[in-house]
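Okay, got some structures for you below.
Every number in this text was worked out from the coordinates using simple rules, so none of it is lab data. The structure displayed is predicted, hence computed values, not measured ones. Cβ atoms are built from the backbone, for glycine too; each structure is taken alone.
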Structure I
Amino acid sequence: MNTATTEKIELSVIIPVTEQRYDPVSALYHEYKRVIESTGKNFEIIYVLDGDYPEVLKELNQLQETNSITIITLAKWFGETTALNAGFAQATGDTFLTLPAYQQIEVDEIPAIIKSLENCDMVLANRSPRGDSIINRMQARLFNFLLRFSTDLQINDAGCSVRAFTRKIVENVQLYGDLHRFFPVIAHQQGYRIIETNVAQAKQDKHRRIYSPGLYVRRLLDLLTIFFLVKFTKKPLRFFGLVGTTLFASGLFITLFLVAQRLFFDMALGDRPALILSSLLVVLGVQIIAIGLIGEIIIFTHAKKLKEYKIDKIIHSPATPAIS
């Protein structure tokens, strides 16, 4: 459907171009456009260039001469999360669809993903069966297992960028840093209904991907971040208290053991490094517990500004008929 009309935009398609990788722009754009038009929805396509991509920008400018495309260029590299946020801010549709700048799933699966949104708030594409190398499949399974273990949302393909969701999620779920991969987890935490649908993996996506060791470290740190955000954001003392109490109890036990040795077995304390270690554990435990208490005070102070829930619907009783 021609998006240049004055009709209300129903679907906003956001395609971030990042340093990860991108396919030839023109060919992929026409593939995306073909299947999105088949849905019958009035749509807009927004490209967000995360940094300087002169070749991509040149192709998009050429496409823009005969197609309705919005192009957003960021001044420098900020990351995919920022690119998505920039796209969200410019989008006008009631429904959002994020697509990668490279073919990740068979494009003919996209209409089914959009249709599945009728029964939930967000639909995630799950590439199944996976045709990657065994190394990539093992990496993906381990990452998804850790994510399921850290949260209560059962995701099988968190690495897939194809997602459809409603505007209310964009308006209420805040993304920052490098948390775009965990967008569904944060939305689920706020009470939105998330489902996965199996789709065919694109042939172009079935290749071996080897990443630098630093990337794996960043992914583990991201998992730790999302674990803390989901479990302890509004209850920081539970996290810091558990860690602090464990350290404090360990230090106290070692200290009491050393004191008992000194009192009952006449063993000297001055030349024993264990005494210093136990004292440090006690002090560290107290400090970590104090951090948790400070966090609780901050949460309590701002409790009125923090929204912990999402109302799904409000059903009013029918009007009581007047008694004549």
Structure II
Amino acid sequence: MEIAKSVKLLGLSAAVATAAMVSAPQAGAQEVSLRLHTFVPAVARSFKNLDWWAKKVEKESNNRIQIKLFPSRQLGGKPSELYDQARKGFVDVIYSLPGYTPGRFPRLEVVELPFVSGHSPRIMAPAIWSMYDKWFSKDFPDTHPIVLHAPGPFGLFSHKPIKSLDDLKGLKIRVSGRTMGQAFKAIGATPVGIPGIKMAEAFQRNVIDAVYTAWTISLPTKIVRVAKHYAMPGLSSGVLMVVMNKDSYDKLPADLKKVVDNNSGAALAKEYGERWHNDDMPALNIAKKSGKPMYVFSDGDKKRWAAASEKVVEGWIADMKKKGIDGAALLADMKAAVKKFQ
């Protein structure tokens, strides 16, 4: 009896030990700590999406990857310097806008051209990523992009009513990208480049007349509440990026690299598109319930704006040619990608 009992206990102990070895990371398995830096404040929904992504990577790596998030530029630097922080290895991952460094990502500027990207993020996010291998990867020779995606169609938040194209003339309008600004300039407005963290203050102090930004951004910045009028011009939106330092990625062991890969690219772009669509809703609902006027530009105004912006497109194509890039082909491919995902 005692011998049988001992054998049974030994068998049970062996089974427990085996289960522990399977469920726990192997001894000596490499663990990695990554620092993710962004200008986005912790209260923003886009930051909460970053936190979701980080936790997903951590869980799927069995916690061998740990990602520490630093919102609101807690590690220093300007928004325009975030990309270089990742490129140089000051941090491992950044979340930012390519538009904050004009000319740095020439191919991605195609998304901001007039009436290319004024669509749902459910359409634009996968459309943009579908262009990565052929076109956009060339804008990132020294980093490892995790995902490129788009916010929803931008809204115009203003102190004065903007009912039509003519009402934009003479207004100082905050924009987040170069080509976007040129489109406003083409119809007589004055584009002003102000980082997202400073645009609310400039708007409240009447330094600018209007802010052109994503609806979900308008909520944590309180712009949706401060604005007296809203407009939906259907012009464009921007591009957002999660980018990793190349060495930080290359040094990952194969199994952890696979975890990062599984949480990158097309599937993540689609997820971000869905999340951003949902994230726009609270601000849009606030605007609708406020009773303040909401103007939607007519098809006629959009056609007039597109015609006025033809020189912007032509100028961009010419600029791309100087850089050795076939801008006309890139634009055609981008429009085809949008159509495909519509």
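A value of -0.85, -1.04, -1.13, -1.27 was derived for log10 I(q)/I(0) by the Debye sum over Cα atoms at q = 0.17, 0.19, 0.20, 0.29 Å⁻¹, for residues 56-119 alone; which structure in I, II was it taken from? Structure I accounts for this read-out.
Looking at relative contact order in percent (Cα under 8 Å, 6 or more apart) over structures I, II, structure II comes out largest.
Given that Rg/Rh (Cα atoms, Kirkwood Rh), derived from a single structure, equals 1.10, which label among I, II identifies that structure? Only structure II yields this read-out. Set I, II, criterion distance in nm of label points 7 Å out along Cα→Cβ at positions 192 and 216: the highest-scoring structure is I.
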